[in-house]
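Each structure below is given as structure tokens.
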Structure 1
Amino acid sequence: MADTIVRSSLLEQAAQPLINGLAIEYDKRYGADSRPGGARAEILRYPVQAFRPALGDFLLIERDGQTIAGGAFMSHDDETAELKRIWSRDDLRRQGLARRIVLALEANAAELGYTRTYLSTGFRQPEATALYISLGYRPLFDTTVDPRLYRSLPFEKFIGSKAGQTPTTPIYPPAGSFEEATIRVTNLKATQERKIIDRLKAYEATAA
């Protein structure tokens, strides 16, 4: 049976393999105590409504009735969609599944009017870094510096009406230590979370 891409939600049963797979992988790579509540709490950090049109989206790839890959995006502003939860089943890696999800998310984000995508990946996920660079994402960090001094590695890319253009966002400087990088990433995530929730609330109020 051919693979199919379907719209889903973190609340649906079909999304549980993605949630479980990411939680296991993140806890294995970074340690279950690396963040409050472990990886699962981080995966479920944002309201599910943030990953629904018209602000966001959540997609899965299904094969023979099983979820084998997935990903989502949510809205930062009118221009920027942040890609999240990119995952493919560990026994099916190197089949281009993560690439398909990223490209599908970019296409859907462009249809919603976004012209820029942003994402971040962990410093212990070199294969993810390689994937995003191969898809034309521009690192917002100094690639010659120890990635531990960033902890979270950010990328950006223009899509939609700006596809092919080169973004000019300044490169973030590295932190002075891993501990400093951890504090910086924690503060950045808290700021982004407030921004995303405020944007979602404003959208829901307008749509009501």
Structure 2
Amino acid sequence: MTDTPIPLPLSRPLRIGDRAPDFHARTTCGDRALKDYHGNWLLLFAHPADFTPVCTSEFISLAKAQPRFEELGCQLLGISVDSLYAHVAWLRDIHEHFDVKVTFPIVEDPSMAIATAYGMLDPQSPDAASVRASYVIDPQGTIRAMTWYPMNVGRSVNEQLRLIRALQAADASGASTPEGWDGEGPLLASTPITLEESLSSEADPKTPWYYQRARSQP
């Protein structure tokens, strides 16, 4: 895989497996570039607007869960089209009213260049508000998962954590994670693609040949 940054904007929507578009921008924690996070997992997430109820609930939960993300080697990076000054004022207000300090950076994107490159803008919105888009980016800068929520539905922080944990487990084992896997229970082996593999003597006869436990477990 090349280390050459992907320019903004891309000519097509991002897909899982794409290299995340590079950027450099001001944030509430100083200047940040995507390359600053190479070598770590990153959860890059957009929110529609500062000083809104659903976004506030998400940021409070994310700030409280930040140590859990860090245990997974994952950094948090928020973004919206609001200005840096609006971000700072909103975070001050959250701290004053909810006694929660948001220490992860929030990117300002008033030109909408980053939001456009990542496909974060809601085409149905009457303004420049971003959808609740989240991108899990691996240490090599590759987009491994994307989630989109409408403006009026908040994301689940626990599901974001589960998703990252499952991706890491699948990478480490070469296996797949079943529905709802969150560190408990067996991983699943890849489906056999030859008759010989399906008739393998190592297969568990108590379960179907296409639903076998992976040999390597976390």
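Please treat every number below as a calculation from the coordinates, not as lab data. For clarity, every value in this text was computed on a predicted model and none was experimentally measured. Cβ atoms are built from the backbone, for glycine too; each structure is taken alone.
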*Taking relative contact order in percent (Cα under 8 Å, 6 or more apart) from the coordinates of each of 1, 2, which one would give 17?*
1
*Identify which of structures 1, 2 gives the largest calculated value of FRET efficiency 1/(1 + (r/R0)^6) of positions 111 and 151 (r between Cβ atoms, R0 = 30 Å, to 0.05).*
2
*For helix-only ellipticity at 222 nm (-39500 (n - 2.57) for each DSSP H run of 4 or more, over all residues; to 500), the calculated result is -12000, so let me know which of 1, 2 that is.*
1
_Computing Cα Rg over 2.2 N^0.38 Å for each of 1, 2, which one ends up highest?_
2
